[in-house]
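Q: Several structures are given next for inspection.
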Structure I
Amino acid sequence: MTIEELLQTPCWVVDFLPRQVPVDSAGQYFSVEKYYLEKEQMAAIKQKHIDLVLKLNCYCDIYLDDEAEKNPAPERIAREIAQRHLCIRTGDALIMSEPDEPCLAVFHPDETLLGLLRLLAAGEGLYVWQP
């Protein structure tokens, strides 16, 4: 599947919250989100994303964007996740990372990948859920 086709499939989210916040929530979601979008907190979340992807790469091959290079160096993966919009391909799935977003979007994961992502995310203090 192409990236465009994968973007049309159901999406899962790897997030710092365990589920989507309801529109009528009594809490202060927007204030908390603003806090996490600040530079220092966002850097900590991005490091969790980097650690998750690098650990995932221990179990399966990954490709960045539509490049043919399989399993780029960990340093390159970390730099790319931290600095730019990135599409990470593994098997038939796509993981999207944005440098200024506190979550990862995962498209078309199979049950094996989803289970592995849940384990790795939990180890990083993150959650996997479907909107």
Structure II
Amino acid sequence: MFVALDDASQIVGFYSLSAFTLSLDEMPGDIAAKLPRYDHIPAALIGRLARHEQVRGQGIGEILIADALQRIVNVAQDLAVFAIVVEAKNRAASDFYQSFGFIPFPLHPNRLFMLTSTAASALT
């Protein structure tokens, strides 16, 4: 788990990362066509990214997502990670992730993804 601390060393946000796999048939057709034809596609899952209500509007969520993406992109230089997945707990969370370029899965609108190559391009 990764945490964000304020000046008083209080936790103001956190997220976790874990390995994940995607079924190729879950992906939108145009993207699936560009991926290797494996039964399962290796991915990274950003788990339960959250920030404290007291720091709302201070950019903590944005810092956390940027940090998570950077960590995944760094790992992807040595380990196959084709996509980054998040689970949005509600519409506001889904909108937050989509503002960074995450795309909802057609059959699971609260599950979103971003290709790792897209994250790498955005971070450079």
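We did not get these values from a lab; they are worked out from the coordinates using the rules stated. Worth saying up front: this structure is predicted, and the values here are computed from it rather than measured. Cβ atoms are built from the backbone, for glycine too; each structure is taken alone.
Q: Identify the structure, out of I, II, from whose coordinates distance in nm of label points 7 Å out along Cα→Cβ at positions 90 and 106 was calculated to give 0.7.
A: Value 0.7 for distance in nm of label points 7 Å out along Cα→Cβ at positions 90 and 106 corresponds to I out of I, II.
Q: Sticking with this one: For structures I, II, calculate distance in nm of label points 7 Å out along Cα→Cβ at positions 34 and 114 and state which one comes out highest.
A: Working: I: 3.6; II: 1.5.
That would be structure I.
Q: To which of I, II does the computed value -12000 (helix-only ellipticity at 222 nm (-39500 (n - 2.57) for each DSSP H run of 4 or more, over all residues; to 500)) belong?
A: I
Q: Next up: Kindly point out which one of I, II the value 23 was derived from, the read-out being relative contact order in percent (Cα under 8 Å, 6 or more apart).
A: II
Q: When mean count of other Cβ atoms within 10 Å over residues 26-33 is compared over structures I, II, which one is greatest?
A: Largest value of mean count of other Cβ atoms within 10 Å over residues 26-33: II.
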